[in-house]
Structure I
Amino acid sequence: MTVLTQLRALALSVGSLLVSVDLAQAGSKAFKVCADPNNPPFSVEDGSGYENKIAELLAGELGQKLEYTWFPQRLGFIRNTLKAKLPDSEEYKCDVVMGVPTGFEMAATTQPYYRSTYVLVYKKGGPLNGIKTPADMDKLAPEAKTRLRIAMFDGAPGTTWLLNHGLIGQGIPYQSMTGDVTQNTAQILARDFSEDKIDMVIIWGPMAGFLAMRSPDAFELIPMKSEPGLRFEFPMSMGVRIPDKERKQVLNDLIAKNGDKIRAILESYKVPLVEATEAKETRKDDD
């Protein structure tokens, strides 16, 4: 064994020891998650969201009790959860947000634990039957296009795509964050599809998976591909407070160790996954 090989082996051993120490120290505390109580398929107070399942997995790995601080994921969510302290205490209400865009400005983000894409969703048996790719939309007859009712979200890449493909006139405006905390966007879309109010939507992948799970075989799901000037694929991370480098490292180690289990959970919720080579990732340097 060469000196260089010995040094590498020693570095790996020390690294593994430090990770074990971090995990042991963390094990004496609760795994405290900041979450929305009614945001399927992400988080639900009854524990049925996929972020709930991943939180259970990680808490189990650490030997910690899983605890939640519930707050609607609207404006002020981070301020009222991750950055908020308990009354008359220096202890924070919660420590981890299970799903934030990689590079999210209001938190320090872990390495991505999944990457998904926006999805074109339409209900089978309707005016879009036979559409198999986004490009097929361009082949629709003009009179067929004018009859479409397409859910549209301000500022979302799907809206830009509709504009680029001459379909913006068929857009019906929807709010990305609903004012009603009893119904999130995915639930509202499921209702409006069932009531025949819309024919199509381009929505974030996990929400498309929620529609497919709620009504098996009712929808056609077509993953969108990023194109010049328009990105559909994004990496997702866990978020902690920006100074909390130790917790971030523990989470990174857990993500690396449990990648296959995390992927299995996501696949069970029909989350469309893309590989890292397909997603151009931007991430702030918060180390």
Structure II
Amino acid sequence: MEDALKHLLDCDESGRGATLESLAGALSHTRKHAAEILGQLRGRGLAVAAGDTHHLTEDGRLYALQVVRTHRLYETWLACTTSTPAADWHREAHKAEHHLQAAEVDSMADRLNNPRFDPHGDPIPTRDGRLPKRALTSLASWTDGIAAHIAHIEDEPESIFRQAEALGFAPGTRIDDSRHLADGSIECRVEGRRLIISATVATLIHVTGAGPEDTEEVGLIRLSDLPVGGDAVVHGLAPSCIGPERRRLLDLGVVPGTRIRCEFASPFGTPRSYAIRGALIALRDYQAERILIHPPGP
């Protein structure tokens, strides 16, 4: 029933209304089962019928927003306090949203300093039932050559979200020098690398324009690209570096302006040893990829 409420909320937010067929598809159930659920929602005063579509009542909307709030806050808690892989956040939050009580959710929000957005960039409903909105544009339709920041990444379907995650994308990631290719994919520059974003992945990514004060840092590369024996200066951590991993790197002194040197690599190439602030630290390539540096000078 709560999954049905979320579907009706999505439909109401988009202005189209939920149908019996759309609910059956969203829940992966038969039309008969979807009809039974809609009857339960109407019987509890949570939904009303308007012709062939169904819409939430005010009570139904508040109930649905509480479920969404629980889901997005739990994803934020997983991202900020655990090492749970990003691709698993949605699945774990989907379980938790049906069990956590409102008081537990509010307490979790307070511990997280009441975040406005979850780690995917989705707005988190407030405890008084307001859902912030903002205008976003799909990367698939973004104008070529205009710098942008990723503001939101849709986490479903999971298989495609994993592709976006593998590219190192997260809300806050800057995209420069983009251009559409003939097959619908997008070639662009991200954190010092040229990337090809497939048309399928581009539809999951929503962006906003970079402000006039937000200029591109020319020449940035990733620490994983620094050769053995090379010196560099840390620019900062990529937006995709969050939670315990981010805190660990900051504790190790990986902060802007710090010099870092690649001393040697293991026989298999990774991990590699880096000298920083008088200490040696070992980082695997997937960790070093999330550290942005200014390349070695002359």
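Structure notes:
- Origin of the value 16.2, where mean count of other Cβ atoms within 10 Å over residues 35-42 was derived from one of I, II: II
- Sorting I, II by distance in nm of label points 7 Å out along Cα→Cβ at positions 67 and 227 from high to low puts II first, with the largest value.
- Mean count of other Cβ atoms within 10 Å over residues 91-98 derived as 16.0 - corresponding label from I, II: II
- Structures I, II, by relative contact order in percent (Cα under 8 Å, 6 or more apart): label with the highest value: I
Values in this text are rule-based calculations from the coordinates and carry no lab data. Source: prediction; values computed, not measured. Cβ atoms are built from the backbone, for glycine too; each structure is taken alone.
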